[in-house]
Every structure is written in structure tokens, then in C-alpha cells.
Structure I
Amino acid sequence: MNLMTFVPPVSPDYPASRSSAANVKTLTFGDGYSQRTPSGLNSLSCSMSLTWSKLVKSEADLIEAFFQGRKGTEAFYWTAPHQEAAQKWVCQKWSRDRQIGPFDSLKASFQEVFDLD
């Protein structure tokens with residue numbers, strides 16, 4: 001399967017919120033002693049909360065159509081702000097709001113994934 005690349009017509013607003021999480025297995029012994037180990041090869045992942053404000057209808061339509069086309073299940077490539085290389089992401093949640101005048105805003109949550117291509 002060839003993954004699509006997300007290239008929005010307008011960059012998301014700044015600052016963009018990025019959260020990281022470590023997936024760790026912990027084994028607890030007596031007297032409070034414990035050991036931790038990474039859970040799997042890709043134990044560090046991140047998520048991003050993105051906002052596009054003041055999009056004209058056609059820009060909002062393009063972004064939303066991309067998300068709808070992936071149906072929350074298909075990964076896509078996207079290069080996050082201040083990153084040099086594209087990573088794989090899924091977007092399972094987004095919302096679109098009408099703003100004053102001819103503008104829409106769009107919010108999306110991206111989750112990094114490590115699927116095979």
C-alpha cells in the first residue's frame with residue numbers, strides 16, 4: 001500500500017502542541033524495587049494537536065477531504081513543524097467550525113504510528 005503525503009494548502013497555526021509518551025513495561029519486586037524496559041521497538045511515540053484558523057472554504061474542504069479519505073484508519077506521511085523528515089500519522093478526530101465572515105477553522109489530532117508501508 002502506498003501511503004499518501006499530507007500537504008495542507010496552509011500551514012497549521014503556531015504554536016502546535018506536541019505530546020510524547022514512552023510505552024514502558026514495569027516489573028515490581030519486593031521492598032519497592034522495580035525495573036523498567038521499553039515495550040517494543042517503537043516505544044516512543046507522539047501526538048500532535050493542530051489548528052488551522054481563518055481558512056477559506058476551499059482550503060478547509062481540501063484538508064477535511066484528506067482526513068475523510070483516510071477514514072481514521074489509513075496512515076499518511078506528514079512533516080511536523082521543526083522536523084526534517086516525514087513521519088507516519090493517523091488522524092481519527094477532527095472538527096470544523098464556521099468563523100465570522102468567509103472563514104472556517106479546523107482542529108485535528110494526529111497520532112504517530114509505525115505501520116509498514
Structure II
Amino acid sequence: MRILALLILLISTSSNAEVDCKGKISRLALQINNGVVILGLVGGPNAAQLCSIKDTENYNGVASEVCRTLYGTLLAAKASDKNTTIRFYSHDSCTTPELSWKAAGTLGYSAHMQD
């Protein structure tokens with residue numbers, strides 16, 4: 001019975017993966033056709049699709065008005081060559097292929113203009 005409880009605990013903790021990716025912005029793009037914001041950081045991810053600025057979108061669970069604010073702060077961080085941090089849920093590595101030119105999934109907090 002103890003082994004079963006331990007296995008359940010291990011499975012439940014591994015499904016709650018999250019990773020904080022920090023670095024200077026190497027890529028910041030806005031897709032014209034759908035308003036999706038794409039972010040790449042030195043050290044990974046390469047090109048994660050974060051959110052959409054379109055009013056009709058709730059991309060990756062991020063409201064469009066929040067996405068517009070996020071995009072603006074990312075532009076400022078890129079222009080000032082400062083570090084940024086983004087938390088990605090459902091991932092355990094900043095360099096996973098799932099964060100390259102694909103929807104990043106649920107996002108956590110972000111911090112910008114860091115040294």
C-alpha cells in the first residue's frame with residue numbers, strides 16, 4: 001500500500017511541471033494574420049507562441065488586453081537589452097521542442113527589465 005501511495009505522489013508531482021526561463025530576448029515577433037506574440041530568449045525557448053493581441057482571442061488562456069500589455073513590456077525589455085523571465089507550465093525545460101514555433105500552453109508570471 002505504501003508503494004502505491006508513493007507511486008501516486010510521484011506521478012502527480014511530475015504532471016505539475018513548470019519552468020522559469022530567463023534571458024535576454026533574442027526574438028520578438030507579432031504574427032500579422034492572428035496577432036500571436038512569439039518570444040525567443042537566449043538559452044531558450046527559441047520561439048514560443050505566448051498569446052494573441054486580437055480581441056477575439058484567449059490564446060493560451062491569456063486575455064488579449066493582458067497580451068497587449070505583455071507585448072509592450074517585452075518590447076521595452078528588448079529595446080533596453082534587459083533580461084526577462086517567463087514561467088511556462090506543462091514544460092520542464094526551456095529548450096524543449098514543444099516551445100519552438102508552437103503554442104506555449106498555460107503561462108505563469110513574467111518579470112521584465114531585469115539585470
>> Quick check: 17.8, 64 is what I get for Rg and Dmax of the Cα atoms in Å, calculated from one of I, II. Which structure matches?
In response: I
>> Given a value of 0.65 for FRET efficiency 1/(1 + (r/R0)^6) of positions 69 and 93 (r between Cβ atoms, R0 = 30 Å, to 0.05), calculated from one of I, II, which structure does it belong to?
In response: II
> Comparing distance in nm of label points 7 Å out along Cα→Cβ at positions 21 and 101 across I, II, which is largest?
Replying inline: I
>> Given a value of 0.00 for FRET efficiency 1/(1 + (r/R0)^6) of positions 29 and 53 (r between Cβ atoms, R0 = 25 Å, to 0.05), calculated from one of I, II, which structure does it belong to?
In response: I
> Of the structures labelled I, II, which one yields -4000 when helix-only ellipticity at 222 nm (-39500 (n - 2.57) for each DSSP H run of 4 or more, over all residues; to 500) is computed from its coordinates?
Replying inline: I
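Each value in this text was obtained by applying a stated rule to the coordinates, not by laboratory testing. Only a predicted model underlies this, so the values are computations on that prediction, with no experimental measurement involved. Cβ atoms are built from the backbone, for glycine too; each structure is taken alone.
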